[in-house]
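Derivation of every value follows stated rules applied to the coordinates shown; laboratory data play no part. The model shown is predicted, which means the values in this text are computed figures rather than measured ones. Cβ atoms are built from the backbone, for glycine too; each structure is taken alone.
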Structure 1
Amino acid sequence: MDLTVQKAISLEDGKRQGTIKSVDYRDVEIKGEKVTYADVNIEDKETGIILRYGCSAYISEKSKLGKLLKIFTDITEGQKINPEEILKDREVTFMIMNETTEKGTFANVVDNSIRAAPSEGTNDFTSKDNIGQ
């Protein structure tokens, strides 16, 4: 398969708006143990670039994924939850910060920065906690 080399796309640090498109899962071995990660894929509204927000697939009231889910629904211990069913197609705002490594510069979604986006043309929010505010 031939691929075309394209111009590198960069995003400025700061607040962005987008839509959660999907949640993917991947297994990583850490210290000999398998850990499952959930990658929340967010499409940036301005550029169409998909940004990945990775977190452990462990859900609790205080976990990274649990905090994200709580923006849109109530969660309780023992409850079975499909994160993609709750998160997919949600309009969100989030912060990005570029990180430069030996492999290049990458835009990272800042931990715990994802919020429900204001509904277009109203002061309502799509978050269960912000309805009518």
Structure 2
Amino acid sequence: MTPEEFDLFWREPKCVNDDVVYSPVKDLPHWLEFERLVVLGSSREDICVGGTFNCRTGQITFSFSIQGKAQVCRYDVNGAVHKNEGRTHKHFIKSPRCVSRQLPHAVRRDDLIGLTAPEVWVILCKEASLEHPRDFFDPKGHC
């Protein structure tokens, strides 16, 4: 995926018609995840979104992926430090090689620090032109 293709995908209206429900990750205590949910209504029919939550650290991750291939965008909140972008940042496609290199470029997102997973989800949906008419179940309720 090129940066131009990603920008088009990011701007066009789309929808996720499933509830966001976290469940435990097998063999990883303290980790919860929600399955890759299909993103509908975009020019790309192969994009899905998923997420993880660490009950111990509060780390939140949401990622958009090409099904069966690689991530094309990722929000990391309270995660590992990424160079000068800190622990809370958004990874994105800067060149076509970024997808195969696990999105090495990121931009600092201090506006997301201290937010809950549902609050970050609402911001992500707005930024991604993503409608989510279903329920988002806070992962903290499963910790």
Structure 3
Amino acid sequence: MSTYRVRTSALVFSWALLVAIWLFSLLVLAIFQYKAGPYEPPMIFSIIWFGAITWGVHFVLRMPFETTLRADGTLAFRGILGRAVINIHEIKSVEAAPFGGPYLYVKHQRGKITMQRDIDGLYELIGKLKSLNPGIAVKGC
């Protein structure tokens, strides 16, 4: 059993950035409510913006920060708001985000898992996955 974790600096940066944006949006929403005038944006805009920011925070909190390659041939992902376990033989590809983005996509038969690319031992993990399932396509890593 091997465990691979996202680097602490990457986690702290991404979570702190999203929480700061979320709190700033909440502050702006409160200011719009308190000081609504004829030239302020409509309240529906603020609600949609705050909803989009909340979705982004939810997306990051569901993203796995720990990946475990188990002896039984499964890959377990653990995030703050979710867990997933997939069989290694269900994995179709491991792809880097386009244009050098900070994400990694693990595509499998039932869907896709998005995770941060800044993982300690990433190439070791990909090598082990390829040795256990040679059919996995690796793109951009």
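Computing helix-only ellipticity at 222 nm (-39500 (n - 2.57) for each DSSP H run of 4 or more, over all residues; to 500) across structures 1, 2, 3 gives -4000 for structure 2. I have 2.5 for distance in nm of label points 7 Å out along Cα→Cβ at positions 43 and 91, calculated from one of the structures 1, 2, 3. Which structure is it? That value comes from structure 2. Out of 1, 2, 3, which one gives 38, 14, 13 for semi-axes √(5λ) of the Cα gyration tensor in Å as computed from the coordinates? Source structure for this number: 3. Comparing distance in nm of label points 7 Å out along Cα→Cβ at positions 3 and 107 across structures 1, 2, 3, the highest figure comes from 3.
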